Structure I
Amino acid sequence: MRVGMVFGMALALGACAGKGGEPVETVSQAMSASASAQAAQARRLAALAEAYFEDGLRLDPFYAPYYGDYRYNDRFGDNLSDAYLKAVRELDERSLAELGAIDRTQLAAPDQMTYDVLAWELRGNIEARKFPDHLLPFNQFYSRISDFSQMGSGEGVHPFETPKDYADFLKKAEGFAAWTDLAAARLREGMDQNVVLPRILVERILPQLAAQLGGDVEKSQFWGPIRRMPEQFNAAERTWLREAYARTIRERILPSYRKLHDFLKTEYLPKARASHGYGALPGGGAWYAHYVRQHTTTELTPEQIHQIGQDEVARIRGEMEAVRAEVGFEGDLKAFFQHLATDEQFYFSSGEALVAGYRELKQRINALLPAYFDLMPRADYEVKPVEAFREQSAAGASYEPGSPDGERVGVFYINTYNLRAQPKFGMETLSLHEAAPGHHFQISIQQEMSDLPKFRRFGGFTAFDEGWALYAESIGKEMGLFTDPYQYYGRLSDEMLRAMRLVVDTGLHHKGWSREQAIAYMLDNSSMAESDVTAEVERYMAIPGQALSYKIGQLKITELRRYAEAELGAKFDVKAFHNQVLASGALPMAVLEGKIKAWVAVMKSR
């Protein structure tokens with residue numbers, strides 16, 4: 001309990017006691033008992049939150065290095081075995097029961113928030129057990145297989161600084177080999193239950209696996225750590241590691257890729273489905289509705305989201321028409337889209353120039369931030385091109401968080417493989433989204449909050465994470481960016497993508513749209529290249545519901561800002577609002593709304 005609250009209670013109770021009420025000693029004892037009870041409930045919640053995070057990490061530590069936790073670096077992790085599925089289900093059910101035994105009313109406001117976030121997460125986890133996600137263990141967009149290859153390249157989160165680091169990865173590679181066998185077994189189960197990937201997605205996965213199958217060990221990306229071995233390693237260590245890595249790559253890693261590739265090509269592909277949405281799967285309607293709830297953290301239905309998307313597409317088209325008129329383009333919006341997609345002036349001629357442009361933009365944006373934020377991350381970020389071994393299948397841009405201790409900075413990755421997918425007019429909005437004040441800000445600030453329970457410090461909610469990043473784009477104009485109308489078109493183009501996602505994702509999985517229908521809709525409403533649109537649609541097919549989170553989250557954050565501005569009037573401070581949104585880490589939308597409205601009420605009373 002905060003000191004001010006205790007002091008206020010003491011004055012009120014003391015005044016009553018002075019009028020013939022309970023003696024001061026009795027009041028003091030009651031206050032002490034209340035504080036003691038509150039402290040006891042807080043300790044129970046803290047212990048539960050810590051155990052929940054640590055037990056989950058122990059059961060599957062694959063992503064622990066991303067949190068700066070290297071205790072399990074010799075383990076690949078397990079998220080597919082019967083034993084794991086049973087253990088994690090029991091962990092969630094046990095944790096929810098223990099949470100229910102804690103008296104929420106006895107908790108201070110920050111602990112009540114932790115209570116609410118944990119309850120939301122656990123209930124979502126338990127609901128997810130109703131659906132056979134484990135029968136679709138990877139896809140062309142999201143995969144432990146590609147994450148493992150990045151780790152093994154020496155350019156990812158697995159450290160390669162000591163001989164033990166190297167030895168740990170060799171053990172992790174053994175786990176990878178076992179996991180790929182288990183993944184194939186789960187895919188076979190899916191074949192028996194008619195829970196399979198669309199055929200087109202399997203066709204996308206095959207070349208990703210085939211890219212790993214070159215016979216020359218020393219040309220494999222897994223040889224990268226050997227090429228960059230630290231100078232302080234002695235001759236014996238160097239010899240042993242070269243031999244061990246050559247053997248492991250040749251006998252364990254490459255055969256695992258080969259076996260999985262051949263299984264997908266010869267057994268799985270013929271059984272893959274011709275349909276494109278989850279609605280075609282057994283129980284697919286309920287399965288998709290679950291994904292919608294999880295990714296948006298709202299109770300919006302697919303039908304409601306589809307309509308929101310159509311409304312937003314129409315609004316943004318209107319703004320695009322205004323930009324077309326402002327720049328004096330003669331022709332309709334469709335012709336304007338074509339002009340932007342094909343005119344050489346809007347594209348870089350080299351990947352080096354593209355990356356350099358983003359590095360210069362970083363400095364320009366950094367100079368604008370203090371006027372809008374006084375809560376900033378301590379950690380920095382760097383701009384890097386996507387590594388050559390994964391550029392053909394990687395997203396156009398992404399952000400990888402740094403380590404919580406700041407030793408590994410965040411990375412804003414730019415994919416230089418297809419320069420036509422990286423227009424100059426998209427640079428300001430993309431940097432705002434992926435770096436500052438978007439993902440880099442939000443994730444780094446959250447990781448640096450050492451007083452948050454670990455499950456909140458290192459967890460996330462897609463609607464909050466992506467909603468904040470899209471909100472960060474939306475404030476670019478008031479920050480002083482988008483003065484060039486083409487750059488503002490880039491902002492609208494990215495917002496249009498997120499609005500179209502609401503229509504297309506629900507179209508595919510709820511309304512039964514085909515892949516071709518979804519592609520046609522996006523081409524009609526944007527200047528995106530057909531290759532990019534196709535990749536986007538296939539992404540939505542692979543990870544249903546995730547694409548809804550951007551716009552739904554941004555709309556809620558914007559709505560809350562408008563509410564705060566209207567309620568507070570001259571008292572509204574944009575820095576204080578941003579602090580309120582960021583200073584508790586990622587939250588479900590309902591929890592965020594409750595927090596902002598409580599803050600507004602306090603500010604109004606002052």
Structure II
Amino acid sequence: MNPNLLFIIPLLPLAAAVVNAVAGQFLPRRLSEGIAVGAVGFSTIATLLLWPLVDAEGVRAELYTWIASGDLRIPVEIVFDPLSASMTLMVVFVSTLIHLYAVGYMREERDYARFFALLNLFVFAMLTIVLADNLLLLFLGWEGVGFCSYALIGYWYREKKNADAGRKAFLVTRTGDVFLGIALLWLFSLTGTLSITGINQAAFDFGSGTLLLLTLLLLAGACGKSAQLPLMTWLPDAMAGPTPVSALIHAATMVTAGVYLLARLFPLVSLSSTGMAVIAAIGAASALYAASCAVAQREIKKVLAYSTMSQVGFMFLAIGVGAVGAAMFHLFTHAFFKALLFMGAGCAIHLTGENDIFRMGGLGRRAPLVFWTFLAGALCLAGAPLTSGFFSKDAILLATFAGGGVFQRILWGVAAATALLTVFYTFRLVYLVFAGSPRAAGEAHRLPGVMRWTLPPLAVLALAGGLLNLPVAWGGSGVLNSFLGRFAGREIHASHALEWGLAGLATLLFVLGWLLARLRYRPFPEERISPARDFLLRGWEADRLVSAVIVRPFTSLARILWQRGDRKGIDGFLEGTGHLLMAMGEGLRRATTGRLHSYLGGFAWGLIALLGWMLLRYAF
């Protein structure tokens with residue numbers, strides 16, 4: 001089988017994006033939608049058909065030489081190894097279901113061609129990140145998902161808040177991209193190559209200080225894309241985009257890019273123990289921060305947005321303790337149940353015409369299919385026993401606890417507290433949206449069939465996804481870890497007794513969180529206003545802090561430079577010079593009177609001055 005056939009996988013969504021961008025508005029709507037959905041669907045089929053090419057060392061395919069200068073040669077080359085292949089299959093499969101769902105969700109939108117062109121381009125950019133075999137090609141895809149997120153979050157740009165949300169996502173993620181760009185240039189100067197394999201091999205020769213700084217730069221880039229502390233403020237506002245966009249960003253593409261970057265460069269970052277500790281600490285802190293914010297949110301998609309930030313924090317924690325296999329396991333299960341939850345949330349919004357969960361209610365009886373599939377996703381998110389979320393999150397908690405040391409135990413405690421909060425806010429969401437009687441006052445819409453029937457496949461995958469990496473203690477063989485091989489990170493050594501003990505504790509946390517949520521939200525509660533709730537609702541005042549520390553000083557400096565440097569300095573100098581020349585011209589103009597006696601007088605005085613100068617020169 002020709003490895004160059006692998007290029008079909010990313011090029012199909014790109015071709016569909018070009019067709020819809022150029023001619024989509026002139027094509028029949030069904031054809032335009034069919035091209036968009038079909039391209040991603042055929043990419044899924046192509047991935048399955050080309051799966052036999054997966055090799056432990058990676059099969060490489062080169063399209064052409066992109067840059068050649070002296071000894072530098074950068075090809076457009078992709079790699080199909082266990083890490084990239086499994087990630088590719090997840091991206092294209094989940095994206096296909098989201099595209100199908102979007103056909104129903106966006107059926108009233110006139111500008112459908114632009115939407116589907118951007119959605120296809122988004123998938124192409126993410127596949128470029130996943131399949132790239134050099135950092136420059138990866139960076140191209142990295143910037144591509146940033147652009148597409150900006151354009152799709154601000155899709156309804158005629159409303160200022162939507163345009164602002166897209167711009168905010170663009171600027172915050174660009175901050176992280178700057179650090180990634182510095183790391184890329186530094187790695188090239190150190191190794192003379194941008195090949196990911198070559199860089200990972202050369203990293204053993206780097207000094208400890210260099211490794212730490214490179215790890216921190218890569219972490220900053222990953223934090224920007226994956227909305228981790230401190231570059232997390234863009235993600236809640238990203239809910240301004242259509243729900244399929246939210247599902248795509250949170251489940252299959254953008255926020256997982258940071259996790260994949262650290263996993264792909266794990267041989268480098270794992271050489272810095274301090275850098276690994278920072279990654280783990282950032283992940284645990286982000287998980288707890290986001291879970292606490294989710295407890296107080298009113299908008300259904302914002303609850304899920306903070307939930308994504310929290311779950312990605314678990315993945316960062318897993319990478320920080322060396323358990324890349326556990327991180328990827330949670331990444332895959334999270335993709336299934338988070339896509340399901342966002343799509344279910346979109347159905348709830350369509351059915352009620354509301355975003356506020358306190359104004360919903362009663363959907364369990366009105367839309368049983370939506371309720372049961374959403375409940376399946378919620379159970380996985382909450383880590384209900386035997387669901388995929390239970391096994392994948394438990395693998396991260398086990399890896400953290402088994403690491404030993406006070407620092408790891410502290411991180412485990414933070415992660416366990418986060419797991420309890422996750423159960424609480426998940427069932428808070430379920431009770432407020434689906435239990436009780438209807439409270440919606442907004443304009444409801446009929447739910448298209450294509451939106452409903454994309455939910456059951458994801459529900460099945462979400463519930464059964466734990467089989468991907470079922471632990472040995474539960475009768476499994478760790479299929480995903482075995483498949484990833486050398487990409488799975490360090491091996492976790494823990495006794496079955498410890499595994500069962502932590503699983504029992506996870507079950508206890510699940511029951512406790514569910515009981516607390518049931519007592520508080522099963523009977524519809526009166527809304528309580530408190531400073532603590534408002535503090536959490538506004539994300540710990542993170543936007544205000546960023547405004548006070550960065551935005552206001554920057555705008556004040558810009559205003560000073562504009563008013564004093566530009567207007568008074570540069571403009572003042574140029575305008576003053578102009579006024580001086582005009583005054584000199586005015587003086588000369590007054591001397592030209594047109595009267596003969598004035599000119600003769602001028603000549604006479606000039607002659608006298610000339611003779612006087614000559615006499616003085618002769619005398620001295």
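Throughout, read-outs are computed from the coordinates displayed, never taken from laboratory work. Note that this is a predicted model, so its numbers are computed, not measured. Cβ atoms are built from the backbone, for glycine too; each structure is taken alone.
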From I, II, which structure was distance in nm of label points 7 Å out along Cα→Cβ at positions 309 and 501 = 3.5 calculated on? II
Once distance in nm of label points 7 Å out along Cα→Cβ at positions 117 and 149 is calculated for all of I, II, which comes out largest? I
One of I, II was used to compute relative contact order in percent (Cα under 8 Å, 6 or more apart), and the answer was 12. Which one was it? II
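Determine which structure produced the value 7, 28, 33, 21, 8, 2, 0 for P(r) over Cα pairs in 10 Å bins from 0, in percent, for residues 141-444 alone, calculated from the coordinates; the candidates are I, II.
II
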When mean projected area of the Cα convex hull in nm² is calculated for structures I, II, the one with the largest value is II
Can you spot which of I, II the value -20000 was calculated from, given it is helix-only ellipticity at 222 nm (-39500 (n - 2.57) for each DSSP H run of 4 or more, over all residues; to 500)? I
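Supply the structure label, taken from I, II, corresponding to distance in nm of label points 7 Å out along Cα→Cβ at positions 157 and 365 with the calculated value 2.2.
I
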